[in-house]
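Read through the structures below before going on.
Values in this text are rule-based calculations from the coordinates and carry no lab data. Because the structure is predicted, anything quoted here is derived from the model rather than measured. Cβ atoms are built from the backbone, for glycine too; each structure is taken alone.
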Structure I
Amino acid sequence: MSGSLKTEAIVLRGIRYGEADRVLHLYTPERGRVSAIAKGVRRAKSRFGGRLEPFFRLDLVLYEGRSDLLTVTSAETLAGHPRLRESGPALDGAARACDAVSRLFADGEPHPGVYHLLANQLALLDREPERATRAIALAFRLKLLLAAGFAPQLAACASCGELEHLVGFSGAAGGVVCGACEAGSFALGQEGHDFLVAALGRPLADAPDAPPRALAQAERAILETLEHHAHVRLRAVGSARV
């Protein structure tokens, strides 16, 4: 159905199109991920100014015609995140957060919670660019797993239900495993386990920190869960080895 759609949106990324246009990948509360074309946006006197850049949170009016590609007809800035753009680590963290949302959630899948989680992550990186840490990035990905229905089992063995002697993590099983079920798993220490539990349970701004080895184990747990259950591969946020 043709008509105008008013929505908030976060710009995930933009792609040059033609001589002056740009195709935007957007994430919205009610529609999930959508694509839209901004005509003439790359001209010096564009009516959109510099508002349609990655990581902007906007109030948009989009024209919806017969094409799957919407058309941007109006854009007002809600948050431009200028401090984020002055920090290399924060800029990288924002890009990885937007990439994770884009890969994990398909077009047309509404997840208002994911929209607000991404908005909170970008606002945190803008407010406190020094918080662009591995721990914050992993906490964000854990919460994305929860929103997508793939949160790992952390309270008991994902294979047999054992509550004690949880010594490893299995992406295939979907969580921690006990000594009797550890075949095919990797070792997960207590600090790594504690980080996963705390990061899932606390608000993003209160995400805990942990030693590098524990964060490396937590990251491997997240990546393996994504690959086995969401069939998604994301770039690692850290380089420490387990």
Structure II
Amino acid sequence: MFNSISFIGSGRVAHIMLGGWQRANASPRNILVYDTNAMAVSALQTEFPSVKSATLDEAAAADLVFAALHPPMMGETMEKIAGKLKTDAVLCSLSPKVKLAALKEKLGGFGRLVRMNPNSPSIVGEGYNPVAFADGLPVVAREQLLALVKPLGQSPQVAEHLLETYAVISAMGPTYFGFQFAEVATLAKSFGLDDAAARQALRAMLIGTADLLFASDVPPEIALDLVPVRPMAEHESEIRQMLQKQLGGIYAKLTT
């Protein structure tokens, strides 16, 4: 049982997870947050008043520590808290790139480790948040962590070497398409739909399209050719090339 939970880093991922728990009425009771930027902690506390500001040592002493840091800061920070974690604590890294073996080394041999890639739909309980457990983490601790993050959405257990792929595909995925969906909703309202009707239509269309492509037996080439009018057809090749270049570049950075 995690009687205390801390975030080392108070950025977007902390906001996503705290927001998801809050919406599900499942917020942990004792949440500590440490950040080198005091204003960032204050901003988080404005939205989540129960969050307590902590020093790095206090955050490291929690039962469950979420390391919500960008990869360049992860190693340095882990070295600072080496030897300060409870022997029965769990540390869960929310960062791509830095592997479990590297975390263990930086933490002076501490092996009760997890890596997880949360994505933004977790804030409404619809996340897809793959997890990889270190061999040294007991089953009971794994089950407790999975129960804690269940209100945020799905948390499939995956091989660690695939986490960077999931980081590119699912964690960052909403950024590739979300702005396009929002723009279509804006156009829908400019064409006469009210906000509720636009949201309903877009949601139904997106869920249906996802199921058609990824949950049906209709071949993709047929699914993508069922509508005769394709206003974006002349740009599809360019968009595909952009996706291949940008996502390929991100994946290369995370895996080298």
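As an exercise: helix-only ellipticity at 222 nm (-39500 (n - 2.57) for each DSSP H run of 4 or more, over all residues; to 500), calculated from one structure in I, II, equals -10000. Which structure is it? Walk me through the intermediate numbers first.
Details: I: -10000; II: -15000.
For helix-only ellipticity at 222 nm (-39500 (n - 2.57) for each DSSP H run of 4 or more, over all residues; to 500), the value -10000 is produced by structure I.
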Item checked: Structure (I, II) behind the derived value 64, 39, 27 of Cα extents along the principal axes in Å -> I
Item checked: Read-out distance in nm of label points 7 Å out along Cα→Cβ at positions 49 and 185, computed value 2.8, structure in I, II -> II
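Assign the value 5.2, calculated as distance in nm of label points 7 Å out along Cα→Cβ at positions 129 and 161, to the correct structure from I, II.
Details: I: 5.2; II: 2.7.
It was calculated from structure I.
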